[in-house]
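Each structure below appears as structure tokens.
Each reported figure results from applying straightforward, stated rules to the coordinates on display, with no laboratory input. All values derive from a computational prediction rather than experimental measurement. Cβ atoms are built from the backbone, for glycine too; each structure is taken alone.
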Structure 1
Amino acid sequence: MTVARRAPARRLRGRVSLLALALACGPAPSAADPARDAESAGGALLAAAERSVLTVTGTIREVQRLDARGFAARLETDRVLAGTPPSEGSQRIAWEEFSSTRPPRFADGERILVALEALPTASIWRGRFPAGDALRVGAEGHAALKAPDAASVDALARYLALDPAARASETGDAALLGIVAEATPPLAEAALQQLGERPGLDARLGPAARDRYALLLGDASRPLELRSAALALAGARRLAALREPIERHATPGDPLEAEALDALVRIDGSLPAERALRLLARDDASLRSLALRFGGEAIDAATLAERARADAAPEVRLAAGEALVARRGAAALDEVLPMLFDRDPEVCREMALRIARLGDVAVPPLRALLAERPYDDVSELAPSALGLAMAGPLGVAALQEIHAEHPDEKRRKLAGLALGRLAEPGHAHP
């Protein structure tokens, strides 16, 4: 997990929400991901292809603007994956562009894999195509993948060749795993997500699906992030049918060791004591975190407290703090309250939320921190304010009191921020 640096402290002004308070003690918003459009296309394409009139590959020709938003082109088709092929080997396609600052999404000479649907019946579309001689790019123009590779096309074609009943069966599960194992990452990720949403998955995973899953995990040419996601799915859905291929990667030195161990723990419901102690001694922070989260009584409370205070890795400190709260409840407050001032912003934010879940018992110490703890910068107290805001009515009452009565203006403003109603300059306190 990547944690952004804390942003420089800013003056608290105007009416701002509790979200702003959480962000003050957390990672800054990330910049736009340049791969987001491709990822969106993968998901849109898979969903649209299942219900499309026609899914094909082909080359874009003769792009033309029809009006302010409407575009059309001729698609020279070279392969039909599903639907009735165009008789002349080409198909007129249409789409809309809602941004006037970007070029059309398709360019002359570009090869695409696309799912097409019937034209809408709205009058604007009838005006654009009086003869109805076009199909629209599915998913509002997003159901298209540029420069499709042969493996992606073949894997999707095998899935679309199944009838709807077969797609929802064990055969369909295996075909989706084939897309995950072979297709370009955006399409593979969409197939994995769809697989994860299927009910009764574990009971349906037969030999073909298990073999494809094993091949995926062992294929070093596939993105590590995709293979990690496949393991996360197995753990989240507790897919015991996949335990054997997962176990093969739960060994020291395997690049998927931590993810495989995490999946096994979630499938099995526990981490054996001996394994937990071995993992706690490892250099890999993700393995130490796993030991602390799932080691149970094999990791004593003193060890949890020491790791929460002094481990070099923020994710390990957080895992230890969460384990302390889970195991000891309110009795852990003395050990975990200092974590609200951890040097890592995500640790302080997450621990504020964990402490808040203790409810009323957490309010007095959180209030004392916000009202009395010395500070160099008032943002240091933001986790305490966040904890009060999330601790229930008693916490909100404490914030209201501080906001209305505390002699320190900065603390009053921070409490107001947590309440989501910071008073404007000169506004009377409630």
Structure 2
Amino acid sequence: MTLAPSRPSRGQRILELAGLATFGALLFLWSVPNVIAARNGLLGLLLLLAIAMRPSPREVVASLQQGGAAAWLLVLTLWIAMHCAMLAWEPQRAWHEAAQWFKVLPIITLGGMLGYAPRWRPPSERVQAWCSVLVLAYLLYLVFQLIYKPWGQHLPVAILLQESTPIGSRDLASYLGTALVAVFLGDLLGQAAGRNCLLGGPLWVKISMIALSILLTVATVTRNALPVLLLLGAVAAACFVTARRMSARHLAAMGALLIVATAIAATAFSLRNDPRNGGLAESIVAGLDTEHQKAWLTPGGRRLPKDSHGKEVEGSTYLRTAWMKGLLTEISRHPLGVGYDRNAFGMALRKDYGDWVTAGHGHAGMLDFTLGVGVPGGLMLLAFMVSLVVAGARAWHTRRDAAGLALVLFVLAYGSRAFIDGIVRDHMLEQFMFCAGLLLALTHSQSTDTRA
């Protein structure tokens, strides 16, 4: 039973502002390199502020249990602990590396706590407060990524956009961009359905924000973001069609936005100007020939294979393709895993090919994770993500909950990207768990408010 909302006192408003400011600073700094101490300090401060805002422990626990998420998370954690103790090739190293997984358990719980804080605010106000700061922090990060590019250098725009900045690489920004698009889409569809939404403001502002988010994401020139954006657009379109209260005007506006913005941005930044797309087919063919071409085992140490014109194939495509095949091969050879390790791929390769191998992780987070903790662990992580999608989909299907749809799109964005990029580790995994816990709680708080 949630407390009836009342007018907050001056002290409570100060507490709310402190919580929102800490929350925003944490989300911005989470992807900035070399600030681990600051991030941990902000996490600790945010935990204290969350406790002071008195979220309901019972409701927080109930929110994390939606779709069976908490159960899968617990089973997977127990499996990882057992794997470190009994199956890991190097148990001491595995326990050390697995600390990052055990850290995400309190982090997802903290996200759940924020969804029910402050307790004196009604659910709709909590949703708009936390989600507004979330999108603002991610937007600012993407904008600053663009501002800090070395524009003074006389290089092609496509090359300049691929340069790292003081606040991180473009890869760190790209997955935040797809997450941002997911949240904005959930908000827009919730408003178009005539129900609750995540953010305030008129429809045209929200459509503009989606277009801006897509452009900022594609401006990172990470090709991995394009299929994720298309997936989000397809799921959003399906939700439009199935939500019968949607008007033709909303459907036309949203469809036109996704098609035009994605097509223009992709063509301008990734397809036409990206030199990596030259000789794409031959780079993929060379990458699949892992038994004869060995450059993928020592990235940067051997010359790349040659194409039909006698030139080296494009390195990024070749390596990603070879690593993907290599990961699948190593998983088939070691189905019970080699031990929790961000470089489990390299460990397995050195055992099978020799100590001369210098490759580390395989840049495909779900497969890297599976090779580390075995096929059972990989399937459990996938089941956990599916449980999050189920929880959000139920909320959208039964009451057109924007937070539920945002959760579905957010998990799809991260999960699909995790199969083609190494983001199931470190601060990227932490951010995913934190935001997933928050959206789960916001979804659950809306359902309890509706029943009340």
Structure 3
Amino acid sequence: MTISDDGKRTYRVAAWVVLAIAIAVRVHNAIHYTLLWGFDALYNWHYIRYLTRSWALPAPDAGWSAAHPPLFYYASALLARLLPFGRQGEVIALRLCIAAVGLVIALLTARCVERVDPGHPRRALLALGLVLFLPVHIYMSAMVSEEMLAATLISVVLAGATLDLAAGRRLSERRALWLGLAAGAAFLTKLTGVLVIAATAGAYLLDRWNRRASTPFVPLRPVRVMVAVALSVGGWFYLRNWMGWGYLYPHGLAVHEIMFTMPPGERHWLDYLRFPLSTWTDPQVLNPDLLRSVWGSTYLTWWFDGHRSFLPTESAWVNRFGTAILTLALVPTAAAVVGAARGVRRVLRGAQGPDALLTGMIALTLAGYVAFNWRNPWFATCKGSFLLGLALPFAFYASEVLDDWMRRAAALRVALWLALLVLAALVLFTFTWNELLWNMDHMEKPGVIW
């Protein structure tokens, strides 16, 4: 179906409206969200303040966050040095920067969809909205954490490689250099950055293999350049750990010993198969069933605040809104699963394009997440925020299937738009800080208590 010029103009206007609303919510949250609340925010700020006094890296066990890769902390310390507004002003400025960086993921996702699937502006609008109204993206935009920067850098690499692979372009050495710098920066921000290096290199190599009949010689040197640059930019920190303390990345440090008291304390393979009804009926991670459900807890924290680091811990209204959001979220979640399955089928058929990259990134990230939660068997490690690097693939595939479903019948199109618009309204209503339904001033600290 061909979209008229008026139709394209309507979708462009809608995209600007969606973006403006998303920016307003994030600015509001960055300013009003209680200072230094959020996942490890206080400890992250201690690390940042340390780096405002000395650029020397601390030992991994010198503080709660000291073992983290340093790029986010160095960048934040530089901002604090340049803007000496006092703690409140510096934290708000940093959170505004984090929110702005996170918006790049949504813009890159929409751009990838526009280039891969031209002539379908509705799909681009859907992809944009799926990222901007994703609860984990909204509440992490207000927290002093490296997660958003890492996810954005990963998305930069995925977007750059997606546009290459979709257009059938060879990887040039110049482009390999820039992709390597971005991937290395992601690796220097969070350990999961190494996954985008592997996924991108593998996708380019598979593309080279698929094109061998039509293109006799596709050089491997650019792929080697990309990997070498990425490992050089990000790998020195892990090499430093190895040479100084005997490990690439620490585990079980004494400074984190309080985590060892968190439930459940062990993982069983059945924990990766359970998806209990309490995911929807009691949306908080300490529900006994959810303690034994890795994917239930992950779904809960991707589409809601299961750890209650942003929302009140005791509120019947919050629970009701959580149930509604998590139920409606089944629509885009199902679409994303179907879309990823389609992508896998295209890869198996040898089709050219970005599917090997995006499905490979999904597979590597989920495998790493499974292993991480096996080694760290506590409710605090089941976090949708750890999967934010998949925001682009999620929206890319969900938008493909939703747009396809909307083309099948007018009634289905109306029903899907209604479900998505209600979901977006509920998310905005719930995750606009401290304004609409509840007042948080009485809370001394966020988070569920075990």
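Taking Cα extents along the principal axes in Å, for residues 157-308 alone from the coordinates of each of 1, 2, 3, which one would give 58, 30, 23? Structure of origin is 1. Can you tell which of 1, 2, 3 yields 1.6 when distance in nm of label points 7 Å out along Cα→Cβ at positions 149 and 389 is derived from it? The structure behind it is 3. One of 1, 2, 3 was used to calculate Rg/Rh (Cα atoms, Kirkwood Rh), giving 1.08; which? Clearly, the read-out refers to 1. Of the structures labelled 1, 2, 3, one was used to calculate FRET efficiency 1/(1 + (r/R0)^6) of positions 45 and 173 (r between Cβ atoms, R0 = 25 Å, to 0.05), giving 0.05. Name it. The read-out was computed on structure 3. Source structure of the calculated read-out (mean count of other Cβ atoms within 10 Å over residues 317-324, 25.4) within 1, 2, 3: 1.
One of 1, 2, 3 was used to compute relative contact order in percent (Cα under 8 Å, 6 or more apart), and the result was 20. Which label is that? This figure was derived from 3.
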